[in-house]
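What follows draws every value from the coordinates through simple rules; no lab data is involved. Everything quoted here is computed from the prediction, not taken from an experiment. Cβ atoms are built from the backbone, for glycine too; each structure is taken alone.
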Structure 1
Amino acid sequence: MATKNAEFSSKLNSNGKMLLAIEKYKSAGQWFWSGLIRYPRLMIPSWVTLLINSVLSVTPSILMGLAIDIFIVEGYGRNFIIVLVSMIGAALLSWVTSFLSAYLWGLASYRFERDIRQEFFDVIQEHSMAFHDEHDSGVLLSMGMNETAQMRFAFHPSMRHLINSMLSIILVTTYFFIRITIGSNEIGIGNWQIGLGVCFSFIIYLILAWRYAARIGPIRRELATELGNVSSTSQETFRGMDVVRSFDNENVEEEKFNIQSSRLAERTKQEGYITAFYWPAVIMVAFTGAAFGIGIWMVTSSSGIMTAGQLTAMLTLLIQLMTLNFMIPMRLLSLQAGLVNASRIWKVMTYHDPLVEPKESADVDWTGDLAFDNVSFSYPGKAKMVLEDVSFKIPTGSRVALLGGPGSGKSTILKLLLRFYDPTFGSIQLNGSTFADMRTFDIRKDVTLVEQDIFLFGASFKGNIMFSKPEATMDEVKTAAQRAQISKFIESTPEGYETIVGERGVTLSGGQKQRIAIARALLANPKLLLLDDSTSAVDIKTEVKLRVAMEELIKGRTSITVTQRLSTLVDSDLIIFLDKGKVIDVGKHKELLERCKKYQFMLSLLPVGAELIGDKMKNFGGNN
């Protein structure tokens with residue numbers, strides 16, 4: 001977790017894990033503004049140097065006015081040279097302090113970006129599958145990369161420049177109120193009427209600038225949404241490139257991307273239009289012009305209210321501020337964007353998850369029976385029940401086969417056993433304790449799934465196999481690969497176990513991917529093994545070898561296999577026969593073959609199943 005690196009956080013939650021961001025902060029605003037206090041050793045020196053830099057940045061202009069007055073009276077003398085050198089020194093020190101402030105603030109801001117990106121990832125990792133069913137992965141990716149970067153940009157350089165501008169405004173305004181005597185010369189205007197005029201102009205300007213920036217909020221939200229849509233569309237196309245090309249649909253995908261990209265461009269254009277026509281800046285231009293006219297009058301008047309040097313310093317400061325103030329809207333827009341993106345991300349992070357972790361976990365005892373007690377389930381946001389009143393009991397160490405047609409709920413049962421979801425009604429019990437009273441981590445550490453649609457990471461063979469047991473030795477990895485009948489293939493590749501398989505194992509056949517997944521499961525040594533038709537892409541010769549290897553894994557542990565292979569059904573201790581989310585019958589192969597007509601019909605559709613049904617009819621005299 002990035003919060004482990006943050007200097008201010010070391011608290012643990014009730015589960016012994018580092019506190020998540022949604023546990024540490026109460027709102028998106030608090031999470032966003034925490035960037036100012038996460039790294040005090042960097043931020044405090046940065047604030048100090050920023051304050052010094054603000055003073056030094058206006059000093060050269062003031063000294064330049066003083067130098068002009070001295071030159072008019074004394075000429076090119078000692079005092080003029082002292083002031084001139086001081087002016088150059090102040091400019092150099094201003095550059096040094098600006099660099100230090102920017103470096104320290106930037107370092108803290110980039111660490112903040114790293115932290116919030118990690119915190120976002122940590123929270124998303126904790127959400128159940130219900131969350132991922134409802135949220136597009138492309139949009140989540142855009143949030144984790146682009147929108148967290150926008151939050152950082154709000155801090156650096158935007159917030160630092162805004163603070164620097166505010167300090168400069170305060171210092172310049174002060175210059176109009178004070179008049180300090182230095183020898184025979186004076187620094188400062190010392191005119192409260194002009195000072196109040198400057199204050200009033202700046203206040204009006206800042207109010208209008210903030211309201212102007214606030215108009216960008218809705219556009220920023222739309223901009224973030226469209227950016228997520230572009231990311232989602234491109235990610236989906238890249239992942240399904242083989243399907244796109246097989247149907248020769250490149251033009252269709254290009255048009256789809258063009259539409260999304262055009263929407264993003266339109267929102268960006270709207271934002272640029274508002275930024276370009278920044279009319280509040282007219283106030284500062286008008287005031288600078290008015291100040292120049294008043295200053296000329298004050299210099300040329302007989303009373304000598306203002307000197308030529310003071311007029312030069314005043315105009316230089318106002319022009320310097322006017323240049324800074326043209327940057328203020330961009331910085332305000334960036335700050336608005338950071339707050340908008342923080343709110344969007346926070347909303348996703350604080351998703352109301354239907355799967356609730358217990359405060360204290362019940363004991364997970366796999367030596368007892370596993371039971372479904374009147375379980376009904378519908379996926380989040382869906383009204384239709386996928387499972388209805390499903391009940392069965394699996395004795396520990398049993399070999400169980402799940403049988404049924406498409407949509408019967410077989411894979412859903414496996415997901416419930418991994419506690420990806422909780423039942424809508426009813427309960428799953430293990431040795432008398434319900435799954436809802438157990439932490440998901442405690443359940444999943446002893447459960448391994450070999451899925452039908454194998455997912456492999458874009459890592460090496462070794463990395464994919466070791467995913468189930470990161471601390472495994474190389475000997476254990478090789479043993480698992482041998483038992484899964486994949487070691488010879490791996491060793492034939494150019495770099496052996498270090499060979500990269502490519503994204504999602506794109507360079508491998510279906511059977512090879514499944515055997516790697518089985519090796520991964522073998523290495524995990526689970527107490528409950530879930531096999532979702534795991535040998536469907538394995539040829540007959542390999543399956544025979546694989547079944548021998550799997551025998552060793554299955555012995556002494558509970559295994560549940562989604563299958564329609566007759567050999568697996570015959571060898572099972574228990575068959576759970578499902579149809580449209582309901583349990584049709586539960587029993588051994590011979591028992592179901594004798595009493596269940598639907599089971600007989602299902603078998604008749606399998607290879608050599610018709611022969612078996614004929615033998616059964618012969619043995620049982622045609623009954624049933």
Structure 2
Amino acid sequence: MSAFLATHTRTHSCGALRAGDVGKHVVLTGWVGSYRDHGGCVFIDLRDREGITQLVFDESFDKAAHDTARELRSEWCVGVTGEVRARGTNVNDKMATGAVEVWVKGIEVFSKSETPPFQIEDSIETNDSLRLKYRYLDLRRPKLQKNLITRSKITSVTRDYLGKHGFLEIETPFMVKYTPGGARNFLVPSRLNPGQFYALAESPQIFKQLLMVAGYERYFQIVRCFRDEDLRNERQPEFTQIDIEMSFVNEQILQNMMEGLISTLWRDVLGIDLKLPLRRMTYAEAMDKYGVDKPDLRCDLTLCDVTAGVKGSGNRVFDGVVESGGIVKCLRVPGPAERLPRSVLDGLNDFAKSFGAKTMWTRVQEGGALPQIKGISDQARNEILRISGATTGDTLILVADKAKVANATLGAIRIHYIGDKLGLIRKGEWQFMWLTDPPLFEVDGTEIAAAHHPFTSPRTEDEPLLDTAPERVLARAYDLVLNGVEVGGGSIRIHRSELQDRAFKALGITEEERRAKFGFLLDAFKYGPPPHGGIAFGLDRLAMLMTGAEFMRDVIAFPKTQKGSDLMTECPTPVSKKQLEELFIQVRPDLPGKP
């Protein structure tokens with residue numbers, strides 16, 4: 001047992017002391033950061049999760065403590081007692097505790113540390129693989145500790161807000177029935193049921209709807225979800241949702257409740273007051289003006305559709321695309337021309353290639369001339385100028401292609417090419433919006449699929465179109481978008497059996513498939529389901545945006561790599577033949593990593 005801890009209890013964190021504490025006797029614990037030996041005095045920055053305090057070991061003040069301090073090294077874990085003194089004219093404005101220091105009278109070394117593989121500080125350029133291998137050291141860095149502290153505040157504020165508004169926190173199963181379609185599931189073999197498997201839940205969707213049938217009215221859960229998908233910066237195989245469902249609501253009621261949650265988070269966690277209600281924008285408007293369904297409103301540039309204006313224009317590219325059912329989309333970048341140099345414009349096609357598109361651009365000259373667009377009629381030229389609102393000195397960037405390609409290409413150029421290069425994205429703003437009325441189905445030729453899930457309700461006015469024109473049906477669905485990132489999404493659910501049957505028919509899901517995938521939910525819906533709807537917020541994405549983290553892994557304690565592996569624990573790993581036999585699994589002998 002530590003003699004120090006038997007007689008001393010920590011009085012302050014390493015980030016707590018201020019000028020008003022001068023003269024106090026304090027007890028601190030933490031890790032040795034920077035170390036400076038000036039002979040008669042040793043200066044050490046002691047660090048814990050709350051901050052840093054400078055310690056002074058003066059030979060004339062306490063020789064024993066001074067002698068021990070000269071042996072200390074980086075990342076040793078220690079406890080100290082001492083007196084708080086003012087730093088006088090040597091105040092360090094970069095530290096919250098920079099007005100004071102602690103003159104140490106006693107110290108105990110709890111444990112020593114080997115030399116870390118990298119420095120424990122924020123401004124390091126260390127290989128990501130090395131940081132993940134020694135994640136427990138990486139997590140000592142102040143920036144990551146601040147991120148995880150903020151994430152913890154987000155969850156505690158969320159629980160408090162929802163609890164005060166009558167929501168019950170109810171757990172749902174992780175191991176569930178596998179249903180084909182949607183995201184790829186992780187499978188878990190059942191030893192007690194040979195040859196059968198559970199799936200790890202990709203969301204609690206069906207169970208939270210069953211809780212509404214069961215009469216719980218307001219449910220939430222901060223829940224882990226699992227998807228076996230290819231990874232990227234904002235995606236992990238296991239992630240966390242703030243999952244919510246409410247009975248007896250419409251879109252407005254639910255969105256108002258969620259705006260209360262978001263505004264409470266921003267106020268209590270970030271100290272920022274949001275203006276409510278949040279902006280609403282239909283899917284059609286978002287695609288028309290911004291080319292994407294999650295527009296970043298921190299940039300004022302907008303797109304316009306000039307298809308009707310260039311029909312029969314005489315330009316071979318425009319006419320060919322319009323005749324084949326495509327569109328011509330335009331992005332106007334206000335002048336002067338020097339603002340957008342030729343070197344930037346010449347890189348547009350390379351950027352557009354990843355979207356399978358080509359671009360053309362032109363400067364607007366005196367008299368409205370568009371010299372870079374060849375063979376265009378005066379009427380079409382005038383229509384482009386009218387629709388885009390362009391004047392002399394402006395630059396127009398155009399994409400002629402299928403609607404999906406043209407929108408995606410120009411939407412990305414607006415933010416990730418022009419917006420970034422010209423500094424048009426206003427930093428420090430929180431631009432929220434609700435995206436509403438998206439399509440209920442995704443239609444590709446003769447193929448039709450649910451844009452969200454098959455329980456999303458169509459708009460009431462669109463119900464007649466389910467049987468005749470499903471591609472025109474809009475959904476009672478909504479996404480919450482923040483600075484171009486979807487942070488939450490949900491919908492009002494179908495609760496009427498007749499309407500659910502029509503939705504299944506539109507999707508081409510047979511009676512046999514319905515029973516196999518959703519039989520227990522459909523059975524439950526025979527017993528008086530209430531009108532209900534819900535939403536799920538991505539906790540990892542919220543935390544990433546609220547902390548200003550560049551990568552999602554910087555707000556997750558123990559993340560996986562882009563190949564889904566954990567470099568610290570070295571998993572996944574092979575398992576023994578005996579373990580596989582217990583699970584009635586045979587492995588092909590040619591597979592890598594076989595036991």
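Computing distance in nm of label points 7 Å out along Cα→Cβ at positions 317 and 389 across structures 1, 2 gives 8.6 for structure 1. Tell me which of 1, 2 gives 0.25 when you compute FRET efficiency 1/(1 + (r/R0)^6) of positions 261 and 581 (r between Cβ atoms, R0 = 41 Å, to 0.05). The read-out comes from structure 2.
Each of 1, 2 could give helix-only ellipticity at 222 nm (-39500 (n - 2.57) for each DSSP H run of 4 or more, over all residues; to 500), but the derived value -8000 comes from 2. Source structure of the calculated read-out (distance in nm of label points 7 Å out along Cα→Cβ at positions 237 and 397, 3.7) within 1, 2: 2. Here Cα Rg over 2.2 N^0.38 Å, for residues 141-284 alone is compared for structures 1, 2. The highest value is that of 1. The value 1.42 for Cα Rg over 2.2 N^0.38 Å was derived from one model only; which of 1, 2 is it? Computing Cα Rg over 2.2 N^0.38 Å on every structure in 1, 2 gives 1.42 only for 1. Hey, distance in nm of label points 7 Å out along Cα→Cβ at positions 85 and 189 derived from one of 1, 2 reads 3.3; which structure? Only structure 1 yields this read-out.
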